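Asker: Input: structures, listed below.
All of the numbers you see were taken from the coordinates with simple rules; none came from a lab. Bear in mind the structure is a predicted one, so any value in this text is a computation, not a measurement. Cβ atoms are built from the backbone, for glycine too; each structure is taken alone.
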Structure P
Amino acid sequence: MVEEECISFPMLGEPAPDFEAETTQGPIKLSDLKGKWVVMFSHPADFTPVCTTEFMAFAKIYDELKALNVNLIGLSIDSISAHLAWVHDIREKMGVSIPFPIIADLTMKIAKKYGMIHPGQSSTAAVRCVFFIDDKGIMRAMIYYPLQNGRFMPEIIRLVKALQTTDKYKVSTPANWQPGDKVVVPPPKTAAEMEKRPMEGYECKDWYLCFKRV
């Protein structure tokens, strides 16, 4: 009986698995990036149509992410030479420069550590994952997409801003929240806090659901 290779998955609220890797902009070590947020995304393969549209879209939000103290990093199971050739092709044919580093993961070491390989999709290509790692190196959010469907960049920006708002103000964000919208105040934890809640100046629908602006 052949034992199947174990593929691990990162967990929310735990340290993101550390790694060292070669990229199109030189070597990188995740733990060296503490102090900044990291958005790391995987794509199935270089020189493929959906991935090309995504790379151009990620390039367009690079400056906005940088302004939010976010390092953007790409990854696929391809070589540095393939990455470089593809980046050159995108610049020459599409007129878009790719400003972020792309990890070469030919051994799938990082892909397997981060649960990017889903056999139901492919055993040799990473699905479209997005990992949101905070400035303390903690995994805060993950989004997975199938091979055939490209990502929606405004949601990536929105989620970064939601996470940072949560950290800064110790609040939650409601469904469909956009920057500037009201946030959710943590619910009371005791009967005394519940009784006091209506006098605290929040916009309350009930004792457990109150909003404010930040």
Structure Q
Amino acid sequence: MTKTTIIERLCASSVLGIIRIEEEDALLRAVEALHQGGLNCVEITMTCPGALGAIERVSRELTSVTMGAGTVLDGATARQAILAGARFLVTPTVELDVIEMARRYGVPVITGAMTPTEILAAWEAGSDMIKVFPAGVLGPGYLKAVHGPLPQIPLVPTGGVSEETAPAFIRAGAAMVCAGGWLVDKQAVHEGRFDLLTQRARSLLNAVEAAKQEVGR
């Protein structure tokens, strides 16, 4: 799968699911639950126990899922994730060595940034998309304000994204949204209620699709 194809898949989905849980044996089940809800682009954060093994297994067994690694903080971890099968990388902050490693292997990278200066610096360093974080604190108005002078940069709001808040971010110009805590409810995972993850994935995708149609995308 080429880098261009992966970016196209991410943009077509318009939703990226973030899995950040402590139960190692639940990682694959969480991915499957989101996939059953129609969500085909998912990242497992490197803070999860067994993250690399889960990424490798998903990449091998669930080929229809575009699997990525999140919370990648350095080049060495980036390389490990890519070799495990990660199709894309996501960082919470501007990590130039991660961008460099992603470019070396031809893998898309979504770099975390907040200020316009950070956003432009990450873009000019070679990031493919910019993860605007923490979006829940900054809000859709901030995203719209940044998108105005920097329309060429695909912005991906992350943090505080839910079925209720996602449409406003899409209307504000977001290329896609990242949903984590609301989508992958830790209590539901702990109790084995993976059907809740499926339901939320489906409702989030529907809300985003409606917002995209509203703005003519």
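Asker: If percent of Cα pairs over 28 Å apart comes out at 37 when worked out from the coordinates, which of P, Q was used?
Answerer: On the way: P: 37; Q: 21.
For percent of Cα pairs over 28 Å apart, the value 37 is produced by structure P.
Asker: Taking 20, 12, 7 as the value of semi-axes √(5λ) of the Cα gyration tensor in Å, for residues 82-137 alone derived from one of the structures shown (P, Q), identify that structure.
Answerer: So the calculation was done on Q.
Asker: Among the shown structures P, Q, from which was the value 67 of percent of Cα pairs over 13 Å apart, for residues 18-73 alone calculated?
Answerer: Comparing all candidates, it corresponds to P.
Asker: If you don't mind, another one. Taking distance in nm of label points 7 Å out along Cα→Cβ at positions 90 and 170 as the criterion, which structure among P, Q has the greatest value?
Answerer: Between P, Q, the highest calculated value is found for P.
Asker: Thinking only about distance in nm of label points 7 Å out along Cα→Cβ at positions 10 and 154, which of P, Q has the largest value?
Answerer: Largest calculated value belongs to P.
Asker: Ok, one more. One of P, Q was used to calculate helix-only ellipticity at 222 nm (-39500 (n - 2.57) for each DSSP H run of 4 or more, over all residues; to 500), giving -15000; which? Intermediate results must be reported in sequence, preceding the final value.
Answerer: Details: P: -8000; Q: -15000.
Only structure Q yields this read-out.
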